[in-house]
Structure I
Amino acid sequence: MTKIVQRISPPASEQHLLAAGVTPLMARLLAARGITKSAQLSANLGDLLPPQTLTNNLQMAKLLANAIAANKKLLVIGDYDADGATATAVAVKGLRMFGAKVDFLVPNRFEYGYGLTAEIVALAAMQAPDIIITVDNGIASVDGVAAANALGMQVLITDHHLPGQTTPEAACIINPNQYGCDFLSKNLAGVGVMFYGLLALRAELRTRGHYSDKVEPNLTELLDLVALGTVADLVKLDDNNRILVEQGLRRIRAGACSQGLLALLRVGGRQLQMCSAQDLGFYVGPRLNAAGRLEDMTLGIQCLLAETEVEAMQIAQRLHDLNVKRRSIEADMQDGANLTLDDIDVSNQFSISLFQPDWHQGVIGILASRIKERYHRPVIAFAEAGGGLLKGSGRSIASLHLRDALDLLSKHQPDLIIKFGGHAMAAGLTILQTDFELFKRCFEAVVKSLITEADLESILEVDGGLSEQDMSYATAEMLENQVWGQGFVPPLFYNEFEVVNQRVLGEKHLKLSLKINTIVLDAIYFNHAEFLPDVIKAAYQLQTNRYNGSQKVQLNLCFVANSR
């Protein structure tokens, strides 16, 4: 069952926004998302939280400035997802702007796993760097930092993940979520943290008179990649992150973006001039992530660092082909999972744990996410990792902190989980293949002890209905120009409609004409091929639809209930 709940729009916040000139519809939507004053809507870079307020950032800047002055060899070690790739590219591009001698290394997820491990340090040592800079990882890399220190390599950590009980003995750490950091936004992505590091470095070089006789680098040139990584990593789009994303989008729309991002938009069939946060999240991010899921994120980083259009398009096409392959693998895995789930009474379970020998380790996270969305239960999908081991990727629901649940399970069964990590909504773990059935039973028992049956009910938050006057192209365009994303979700409206016409497209989508009062609107219901009743209540997004020179408004249906 899905329960429809309307978001609350505080009247005082709404009135304040109206007084500031915000339209009634936008005032309602923004107030419901925590906007209390018009100043929060600023997209000016001058309104970013100051770089010096990020704990240790001034120290980090001094260390980097000293390293550049001494011509030290720097090596950036990133993560294999889109945030890690963009953070790596921003680090390499930005540091080279300042004259640094820098290269990068990214772990292959199938060989080395996540983070600055001792094995990755040994691989890095072959390049003989003086300094290792981690991006989007490192805060939990106690052993890896110790290994680097033992080899005489200094480690500088830039990360945004939650720390463990022990902090690595790095030379410097910037991380808004580290112990003792009072930076006002805890939601910077890994790429955002690295960008803040570069802002502080530029300020430090200014004080040293580095630019007294030459033009200083323009760090806004990196904002397209900052926007991409921020959106793709699904961090909360708080006031600070919305500025970063909005500024990045403005550069992309103006064509002032990296050749690699431009090429990824093109192979994704998106229009540069109308690029939105949704385009970055649904079209660019997955193609970039495909490299890390199926092969090696080195390819994705090379795309973002490409300096010519030809080079960028060649790599972007390879990433596109990898994404097509990933989708095919995912579809096959979904079919296998569905067969298994058909034999299970999921309604009597609080969790779902699945494993099939032919599943791909790089795609199990997506599979877990799809199943979680369908059944609204915590899901962990496993794939073979060699040596008798299984690697699992989990996705959770709002009522269950997945990492804490795995931590509790490891206390009940100390020998069951070999290693695990993650956060509230997603986690990864490793177990013995022979322990899968035991894990499934124990995980179910732990989840059942932590949540109730009521928590398993799916809740769909909507923004109420739209008036007939607001169901216009101008309104849809206004909504699409606003930055939406994680923690600042796109508007979802809820109205009653008469179904005037409906037909199936491509055997899997429903194309409709819906009437409300005196107007008839086009609508699409993706991945739903069953005909709807004559009268429906539908949750939908209002979108623009540009086709063959015509501009129309279209409803993208997300949920449909029978009105009678």
Structure II
Amino acid sequence: MPKALSTLAVGNKVEIPVNSAFQSRFGSKIVFKVADKNHTGYPSGAVTLITDKIIQLMCSDAIEASNSDSNRKQYGNNRHIHSNILQWLNSNAAAGAWYSAKHSADAPPTNANVYQNYNEYDQWAGFLAMLPAQFVDALMTTTLSVVKATVDGGSYETFTAKMFLPSTTEVGLANENSIAEGVKLALFSDDASRLAYPTSECVSNSEYTNASLNTTAAWYWWLRTPNVSNSCNVRSVITSGALINYSAYYGVRGVRPLCNLSSEILVSDSVNSDGNYEIIFNSAPSAPAGITTPSTCYSSQPINISWGAATDPDGDAITYKLERSVNNGSYTQATSTAGLTFSETVSTAWNTIKYRVKAVDSYGNESAYVTGGAVAVIHNQPPAISGTNGDLGVKSGDFGYAYTVTDPDGDAVTAVEAVGDNTIRTFTPPLGVEQTANVAGVDFVKLANGQHSLKITATDSAGNTASRTMTFTKQVDGFTIGLSQPFNADAQPKRVNVIVHRQIPAGATFRVEVSNNPFDTSPVWEDMTTKVLQGTAHVFENTSQYAINSGLGLRITVARNGAVGECWVSGVGGNFE
């Protein structure tokens, strides 16, 4: 089983794969060594890693030809926050794109800007681009201090970084200008502990060659600390483990970056054949897709909570930890389950409840919490309506539904009977006395054929509600729709266009008639059904009119004739002239 990074001892080694495109420069992996755990001044709970070996030879900062300071113009800048090396270490830019000027005289580490043209790196990709994205995402941002040279005002300044070089203080050497740049790392205790050797890739990639530069001999490596007495020299560790300084542009010194990772990151339970632990890049699951909680609930009754599924990028099994906060108190676990729902009985001691849920994979990686809104607990019980929700079947005429309303607290109750959005009746029923909701007369006639719902809602004086919903299907064999009053016109209409929104099954009869003398005692009705079906206008044949008023009459007749399927008219429109 994997174990936490925090279980490793100082000095244990952890290997990080190198992205394939950059393995010619660094090899297939970079090996880090545990330098400290929960180090003072670093992020809480962090495990600090430093590369076991020198991974490349590079300058700290390039010469700055336009700098007014003659030392920096010839030998580079020792103000670390402006250094090329710090910028490169913390960049994930593509090749040739990591550098940007940090001040007006800044310059990149080109071939011409480094000592004797050794080991320029301006065209490299940023260091973070060379490492796995999951590792880069796991790097913790660290706040660090670094002294400033006298020409920069002395004292010290702070900066943040994910990859960084150690200070003289952190490797156990003398504080520069008597200023501590952090606290000594546990890994460094004496000169021997500071010795570092280059990797084979570091040696083979170096433009600088020397018999002493080999994988079995200690080599020089940069610190972030400047020599405060001048503007160009940077402190480094020499081959004996002691302290020295070199010009910043000196591209023949090595780099051993540090970083901080969360102590909870997983590593293999044992070392591999190279003696290294391997980080397990197992990603945490996504947060659950929302949580659903009611806005209110009732004491002594169940409350139902549900949440959406999470996903795991590694395909690991997921469990959900649901936690509950009562009366604005701390959260405690309500359940741990692979399911997406939870129900429990609400205690009479609860006044408000909040729930939150997170996903946990089989490696113990956790998602963020998803938190529901506050749920108010109502201690007054809601009313009840007899029966259960159901279906009343097919209705071809007026009908009624009997029910009874009760309330455990004896509160007065207001009942509302409605079909769809149409309220039939609102009244205060006597508790325990049978009532009848009647769907009759115009309330039934105006319903279209098809399924409808009769809903009864009971609300007590405390605002608690109960409801009962009964569905039914209206099925009427035929109907006629007409105007209650003809449309008025200034003159007798000569043509009309009618649009009927309808659903008429095959076999049913559909007829549309219009009259251009509807105010006459005996209006003339003309059949324009074919024109409606064709979507064209109807030209009246009738020219007679005896009534004083002119207008338009319309009627639609539908007969089902035993046809099966929906049969309805939902709207009529059009115009006339």
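Derivation of every value follows stated rules applied to the coordinates shown; laboratory data play no part. Keep in mind that this is a model prediction, so the values were computed, not measured. Cβ atoms are built from the backbone, for glycine too; each structure is taken alone.
Structures I, II were shown, and mean count of other Cβ atoms within 10 Å over residues 11-18 at 16.1 was computed from I. Can you tell which of I, II yields -12000 when helix-only ellipticity at 222 nm (-39500 (n - 2.57) for each DSSP H run of 4 or more, over all residues; to 500) is derived from it? Clearly, the read-out refers to I. Quick check: 46, 14, 7 is what I get for semi-axes √(5λ) of the Cα gyration tensor in Å, for residues 435-482 alone, calculated from one of I, II. Which structure matches? Attributed to the structure labelled I. With distance in nm of label points 7 Å out along Cα→Cβ at positions 139 and 259 coming out at 0.5, pick the structure among I, II it was computed from. Only one of I, II returns 0.5 for distance in nm of label points 7 Å out along Cα→Cβ at positions 139 and 259, namely II. When percent of Cα pairs over 22 Å apart, for residues 251-410 alone is calculated for each of the structures I, II, the largest result comes from II. Each of I, II could give Rg and Dmax of the Cα atoms in Å, but the derived value 41.8, 124 comes from II.
22.8 is what came out when mean count of other Cβ atoms within 10 Å over residues 219-226 was calculated for one structure; which of I, II is it? The structure behind it is I.
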